[in-house]
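Next up, some structures in structure tokens.
Just so you know, all these numbers are worked out from the coordinates, no wet-lab data involved. Quantities reported herein were computed from a predicted structural model and do not represent experimental measurements. Cβ atoms are built from the backbone, for glycine too; each structure is taken alone.
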Structure I
Amino acid sequence: MTIGLPNWAGNITYGAARIHRPGRVEELQELVARSGAVRALGTRHSFNEIADRPGGDLVSLEGLPAEFELDPVRGTVTVGGGVRYGELSRWLYGEGYALPNLGSLPHISIAGACATATHGSGVANGNLATAVSGLELVTADGEITVLGREKDGDRFAGAVVALGALGIVTRVVLDVVPAFEVRQYVYENLPWARMEEHFEEILSAAYSVSLFTGWSGPGIDQVWVKRRDGEPGPWEPAPRWLGATAATADRHPLPGMSAVNCTAQMGVPGPWYDRLPHFRLDFTPSSGEELQSEYLFPRRHALAALRALDAVRDVIAPVLQISEIRTVAADDLWLSSSYREDVVAVHFTWKKDWPAVSRVLTVIEELLEPFEARPHWGKLFLMGPERLSSLYDRLPDFRSLAAGLDPTGKFRNPFLDARLFPGDAPS
């Protein structure tokens, strides 16, 4: 018997036997100590089986206290493991503070997003996990382990993007900055040639920039420019920019879709939490009738990789809803897709047809292999353990860290075993 619970997209049904919703950390500790196989569930926005624990226990942290604790002296906020970005963001704004960046959806949990190196955009912005300066987690023996950036150094860098393999995160400490306002502009129909000629200029034009394309036309369909008020730089909004035209009304990334659930555009100023995401917290971004993949490659390979993808647009476009191109700054987190490399990320929102999508992914992964493309851990990909090992230099160190904190593999699952621990049965 399984719980029969689907993920958000409905393409995965979890095979866990039980789901628990503890209301206190002490309850969680007792559960973990007695369980032989357990995983944290998060907000179910992953498109693969990374959160599942077939035959074992799943734990939702939504019942744990949110525990917003601001430390203005250290410039941090501490929150409970089940808190979502949208909930924290509104509270932080009321206190006069902000997170450095947000992803396109504010609906996802902080602990889950950081564990999978989920990201927003911006040439100077790291992924969401780079804001983590401290972690509290329940490890395999049911005890609480506390790790910090300053006191644990390199070991901490291995524990932040951990894919849930080290324990269940109960509290997260995040860096904060003073609150700021953002103005968002959308440009349409950027010619491909102008994109190539001015690639770095476009991506660096503002605090956060996203390019959307259906890989079906002669250029980039939309450029979303999120400019922080007071941000220095030569770029200023104008009716035309590099051959693209300013949108005359708010836009949705998908052509023809209503923009009602998107964050405000047209240069209307607003708080950081209501402009950096693409979608508003008060609205469901879509019905879940989609699949998602994403690949991130060093920025030095960006144009060559994009040209390779453009060469197979006739393969991509029939299965695609929309694709987004973003940037992420380098970090030192062992399993981060931007480990020690500034990267460009190409995200694919697919039609909900896994047989067709898997055929396209075979083509894409072969094309992107020379460009050192890493997959997003929470989305759909086909890469096996040999390829992943070649892309993550610190994977052996991560295996050692996991063996120390979880010697029996209590937090592992078939997804992790097949990709990170092949042939390495827990002792």
Structure II
Amino acid sequence: MPPPPAHIAYYISSHGYGHATRAIQLCHAFLRADDGLRITVVSQASSQIFLPLLNASDRVSLRPVTIDSAVIQPTPYLLDVEQTVSNLLQLDADEIIATEAEWLKSHNVELALVDAPYLPSTAASKAGVMSILITNFAFAEVFSYFHDKVDEKIQQSLEVAVSSAVEGYSHADVWLRLPGWLPNPGFLSIELPSSNWVSEEELNVPFIGEITPEHSIANPRFKRKVIDTPLITRPATTTPRIDILKTLEIPTELFNHKLLLLLLPLPDPPPQIPSDWLCVIAGSTPTMLLPDRYFVAPPDIHIPDVMKISSCVMAKLGYGTVSEVLGADVPLVYIPRRQFVEEYGLRKLVETWPGYENRAEIMEIESFEKGYWWWMVSELESREKTGKENAGPVDDGDAIRRMVIEQWQEYRAV
């Protein structure tokens, strides 16, 4: 068998924390398993996100360069479609591909992992480097979903850009398909725009044919694959509940209260809390004066730790939140992001995850912003569980790392 790669480049989108947190988790798995491996993280996401990984090992470095266009979110649940499309159309794809192909060759990179921009796989192919896409969705689906949401004069340019994205993903050699997935037209022959896949707010994936192109563009002897993976997520630590509550500066007399973890900006004015609840806000710092029993989590707290002691979570639907909620088996009230097609794959995931049936509910933006949410939080928390105990496969990175190495060895052997 070929030896494992000595230098991996991990291309990580800057859109949202979900790409970064799951990629970081997989990087830790690689570092645990191979003490000779070097990893270069390539991303224009904030370096703060990667500090825990960079501080964990001197075998990890960050290369902060542009690899994809920014998706603009004025709020956590609303997109600026016009500006997002404008950013896409201004991206200098040819220059990025040429720069990355040269960098991959000159730095002896043996494997490119991608989550989930489309240009790195083309660059890797041109450099003769295997690339593995690790994601539940791709930006070809996201951008094509905007087709009917932009001016007719822009639609043609958008169609060209989407075709380029599909072409980029067709250069990836393997797609490790995370749960909550949407069909990737760079691997599967499927009609765009992706709005065709959503009917009455439900994901209805049409018939999908064979993988196309069938063989790797860089290594035609290798047959491309789509492989379903477990749900990769950040696990909670073994920190006791009482210590987490103390870190949150919650008074001892409130330790027995139910806890809502709010992963969204708090509306102004904040709604009054039922007498047996408290609320911990994470990911944002409110500017208003907080009523009793509202607390702000420290920015460096490990969110899965807070999640494991929560009675309910309120958030948008993103992969990071969904994977951690499912891993912690805690109820979820979610605010929809209807402009973002990934939403529908994640909705299907929380509705069908083994042992999690009937534990997630949607709340409309207007109700959330007006503070009409404690009734739903209380009802969902008190709801009796149905079905089996949480039985879905959850991975801390080791299982997906083994999948990567297996495909790498096969690619090098043919």
Structure III
Amino acid sequence: MPDFTYTALAKSGLKSTGTLTAGSEREAAAVLDSRGLFPLQISTAREAGGGRFQKGVSGRDLATFYGQLADLLHSGVPLLRALELLERQSPNKRLQGVLREVRLKVADGTGLAQAMALYPKAFDELAVSMVRAGQEGGFLEDVLKRIAVFVEHQNDMKSKVIGSLAYPIFLGFAGFAVVNILVIFFVPKFEQIFIKMKANGELPILTQGLLGLSHFMQSWKGMLAAVLVVTAVVWFRRWTRGAGRTWADGMKLRIPLFGKVFLSLSLSRFTRILGTMLHNGIPILRALTIAKDSTGNRVLAAAIEQSAENITAGQKLADPFRKCKYFPTDVVEMIAIAEEANSLEKVLIDIADSLEKRTGRNLDLMVKLLEPIMLLTMALAVLLVVLGLLMPVFNLGSTVGGEGG
């Protein structure tokens, strides 16, 4: 159920604010009424917290926060005192502000998970769900420690992916910039040489197209086209993060080569979190509900949720996963054997490690393929520009040579 923040008026006339969990705003209002409070404003927790801290916090800082909070709680430090200490010690001003707000909410009686849910840019759904499960099960310190390890691990994976793709991306931007400079600034200098050939209709088609492209890119139409392209890219990114998220997530899994990498990353996150949840004693259906969101892919999460609905008392986890097209056969078989050996939580972590190694190998292969592809593309583009400029010269030379003969 979602969390709601409220501002209500007590019978004494004093205003009070807080957070509660309910199925809807109507149900939240009924809860407040039963407490003798008259609701003045009720809004979802994510709406309330999104405005003040729009920018997120780095994964490295979050991992440090989770680990230190787990250590403090394990040492017997009260939650409010621990939050206050971490707020003062945090070198990240943005995280300091979030922790201050979370501490104030907890001091007012709000649960830690509910307070964290107010700031989705800092604490994602997975972390909030795990903290809530840890609070309910009485093992909050262990959950926080595992979240810290998970966030640190995912941050390392993200850095590895970005580092691997940095050079191909640089080649793409460099090639694009070089071709644009040639077309916009270099090609026009040759136009005066080709005036007579153009008038006689002797200018090659490639050269005509090159000059036309140069004129277009220098005109207001070219500028307008560039603005439209940038606008379309920005709109598309926002759409794929909102209404089009499901479509985009489905496309990610179908992209040649890259689709396998996205799938392996998503499944590795899912199996690691599921193994962590089961290790902490969370029932399997509850663990699946929490872990499915860790995939970061709505299509895969929906498939896992549908599979979880088929799990009944006594049924193995591997059976519905075997029918799900997104789970590799070897992964399903490992889960099946682990269930028979009663070592599912350990094997799930091993599967996550294996999938991440497989992702690393696939990523290395893609990078090795991308680099020559980007170089060849850039060389081909430059070659077309050079040929477009030299072909008229060659034709002119052959004509002069023919007349001289």
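Of the structures I, II, III, report the one carrying the highest value of distance in nm of label points 7 Å out along Cα→Cβ at positions 175 and 383.
Structure II gives the largest value of distance in nm of label points 7 Å out along Cα→Cβ at positions 175 and 383 among I, II, III.
Can you tell which of I, II, III yields 1.37 when Cα Rg over 2.2 N^0.38 Å is derived from it?
Label of the originating structure: III.
Give the label, chosen from I, II, III, of the structure having the highest value of distance in nm of label points 7 Å out along Cα→Cβ at positions 71 and 183.
Ranking I, II, III on distance in nm of label points 7 Å out along Cα→Cβ at positions 71 and 183, first place is III.
Once FRET efficiency 1/(1 + (r/R0)^6) of positions 63 and 207 (r between Cβ atoms, R0 = 41 Å, to 0.05) is calculated for every structure in I, II, III, which label goes with the largest value?
If we compare FRET efficiency 1/(1 + (r/R0)^6) of positions 63 and 207 (r between Cβ atoms, R0 = 41 Å, to 0.05) over I, II, III, the biggest value is for I.
If we compute distance in nm of label points 7 Å out along Cα→Cβ at positions 39 and 335 for structures I, II, III, which one ends up with the highest value?
III
Looking at structures I, II, III, which one was helix-only ellipticity at 222 nm (-39500 (n - 2.57) for each DSSP H run of 4 or more, over all residues; to 500) calculated from, given that it came out as -6500?
Considering all the candidates, the number was obtained from I.
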